[in-house]
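Next come the structures, one after another.
What follows draws every value from the coordinates through simple rules; no lab data is involved. Values in this document were obtained by computation on a predicted structure and should not be read as measured data. Cβ atoms are built from the backbone, for glycine too; each structure is taken alone.
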Structure I
Amino acid sequence: MRTIVHLSDLHFGRIDAKLILPLTDLIKGIDPDLLVVSGDLTQRARSAQFKQARQFLDTLPVPQIVVPGNHDIPLHNLFNRFLRPLDKYRRYIGTDVEPVYIDDEIAVIGINTARSLTFKNGRINQQQIARLRAHLLPLGQHRIKIIVTHHPFDLPAHIGTKNLVGGAKIAMQSFAECGADLLLAGHLHASHAGSTVERYPINDYAALVVQAGTATSTRGRGETNSFNVVRIDDQQVTIERFGWNQERGNFVRITTTTFQRHGAAWLQLGGTENHAPL
C-alpha cells in the first residue's frame, strides 16, 4: 500500500494565508509515502513567490515530485519568458523539471507540459514520450505507474477539449503500451476522478485520471480549496478529496471514490461516498 498526497495550483502570490498551517499539519498527520505537486506553484513566476513556495515545500514530507505549470513561466518579461522560462523555477524549486520516483510498488514520472509559446495551454512532445517509455517499459506490471503533469489528458465531457494537453491522443497510445495506471494533473482548479475509457477507446486499456483543485489560491473558480489523498494497492486505488471547511477552520474529507483494476483498465467501483458537508 502506498499513500500519495496530491496538491496542485498553489499560486503563491495569490494565496489564502489562513489555509497554510492547517494544510501542512494535516499532510504531516497523513504521513504520505510521496507528495506530488502538479504545477502552478506561483501566480506570476516572481522570485519572492518562488521563495514562498520553496518555504512551504520545505515544511512538508519528502520525497516529493513537483512539476511546473504555465504560471511558473514569466508572463510579462518576454526576454525571460522565451529565453529563460524556468530559470527561477530551477533556482528555487528544483533543477529537474521532470523528476522521477520509483520504489517497489509505484513508479512516478513527472512531465513538464508548460510552454513559453502558449500563455495557458500545455503540450507533450515526442521526446518526452520517448523518455517516459524508457522509464516505464522495463518495469513490468508489478508496479503502479503514475504520470504527473500540470495540464490534463482527460476531463469530464461537459468541460470540452480545449483544456486538454496538446498531443494527448498520441501520448495516450504510448501510455497504453507502457501500462500507465494513473494520470495526476491540475490546471483548472477543479477536482475530478474518472476513467479514460470514453475519450480514448484503446483496446481494453483505461487509465485513471485524477484532477486536483487549488490547494491554497484565492481563485477557486467556484470550488472550495481542496487536495487529494490517493491510496494505492495492487488492484485498487482510492481517491479521498479533502476540502476547506470555513466553520471548522480546517480541511475535511468530503468524498471518497474507489477504482478497481479490470485487466488493463481502471473502472470505478460503486458510487462516490460523501462525507462531511462544506
Structure II
Amino acid sequence: MSIRFIQMADPQFGMFSSISKLTEEEAISRSREGLTLRYVEQEFDGFAPETQLFSKAIRYANEYKPDFVVMCGDMVHEADSEDQRNELFRITSQLNKDIPIYWVAGNHDVGNTPTASTLNAYRELYGKDNYAFQMENYYFIAINSSVCSDPSLVLEEWDSLIGFLEIELKKASNMNATHKVVFLHHPLFLETSDEPDNYFVIPFQRRQEIISLLDQNKASAVFSGHLHRNNYRNIKGIEYVSTGPVGYPLADDPSGIRIVDLDVTGLRHHYLSLE
C-alpha cells in the first residue's frame, strides 16, 4: 500500500509584518547572516500575506487528499500572540476533517532556548511535542528540535527526547517497517553531518547522537523546515529534506509545500509553489 502526505513548514504568522518594520540597513545586515530579507518600503501590521499563502496551502491539501498533513514548526512568529494563533487555527479548521494534521514544535513556538514554561504552553495548544504514529507498515516519529538545539534550561527534556527516539526507532525496526520517517523543525545539518555548528542546525554532539540512531535503524528520511528555503542531502541512504516555507521565503525558493509519496519501492517528493 502507498501513503501520501503533505509536509508544510514555517507559516509563521506575523513574520511579513515584522520584516516590514526593519530599516533598509537592518535588512541588509541580517541578509549577511545567511538570510535574504526583502526590504519593504512601507511597513504594515497584521498577517494578510500569511493568511493568503496558508489558505492556498490548505486548499491544495483538500484537493490532493493526502493521508495526513505535517506542519514542521514555526506556526506563528510570536508564541504569545493570540491573534496570530487564532488565524492559524481558523485557517487550519478549513482542512477536510478526514485529513489529520500533525504539529511539530519550532523555535518560534517554544523559544530558541526552551523552558519548562514555554514547553508546557506549547503542549496545551498543540499537544505532545515528541510522539510517534503508524499508518499501515509505515512508522512516523516527531521530535522537538528546539530541545535538541539548546536544552540548557531543560536538560531532562533532552534525556527524555533521545530516549524516546531510540525506543521508537527500535519499535519500527522490530516490526520491520517499510519506511521510518522523522519530522523535526531544525535540520540536523546543511551540507555534511560533521560540519561546524551554526544557527540553522543541531549542534554537533547531539546531532551525532541522533544520526547514529537513524543509521543504526536504517531510517528512510528526515523532514525539517527552519531554513525558509529548500535543502536536500542523501547520506548513507537516508534522505535529509528541508522544505521551504508556507510563509516568508529567505532565499530564491518560493513559498510552498512538499508532496511526499511512500510505497514499497521507495520515497518520492516534490515541492509545490504557492506563489
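So distance in nm of label points 7 Å out along Cα→Cβ at positions 25 and 145, computed for just one structure, reads 4.2; which one of I, II is that?
On the way: I: 4.2; II: 3.4.
Attributed to the structure labelled I.
Which structure, out of I, II, was mean count of other Cβ atoms within 10 Å over residues 169-176 derived from, given a value of 15.0? Please list the in-between numbers first.
On the way: I: 18.1; II: 15.0.
Going label by label, the one that fits is II.
Can you rank I, II by distance in nm of label points 7 Å out along Cα→Cβ at positions 49 and 249 and just name the one with the largest value? The partial results should precede the final answer.
Details: I: 2.9; II: 1.2.
Ranking I, II on distance in nm of label points 7 Å out along Cα→Cβ at positions 49 and 249, first place is I.
Give the label, chosen from I, II, of the structure having the highest value of relative contact order in percent (Cα under 8 Å, 6 or more apart). Numbers along the way, then the final one.
On the way: I: 19; II: 22.
For this comparison of relative contact order in percent (Cα under 8 Å, 6 or more apart), the top structure is II.
Name the one structure among I, II that helix-only ellipticity at 222 nm (-39500 (n - 2.57) for each DSSP H run of 4 or more, over all residues; to 500) of -10500 was derived from. Please list the in-between numbers first.
Details: I: -6000; II: -10500.
Structure II accounts for this read-out.
As an exercise: mean count of other Cβ atoms within 10 Å over residues 137-144, calculated from one structure in I, II, equals 23.5. Which structure is it? Walk me through the numbers before you get to the answer.
Values: I: 13.0; II: 23.5.
Derived from the structure labelled II.
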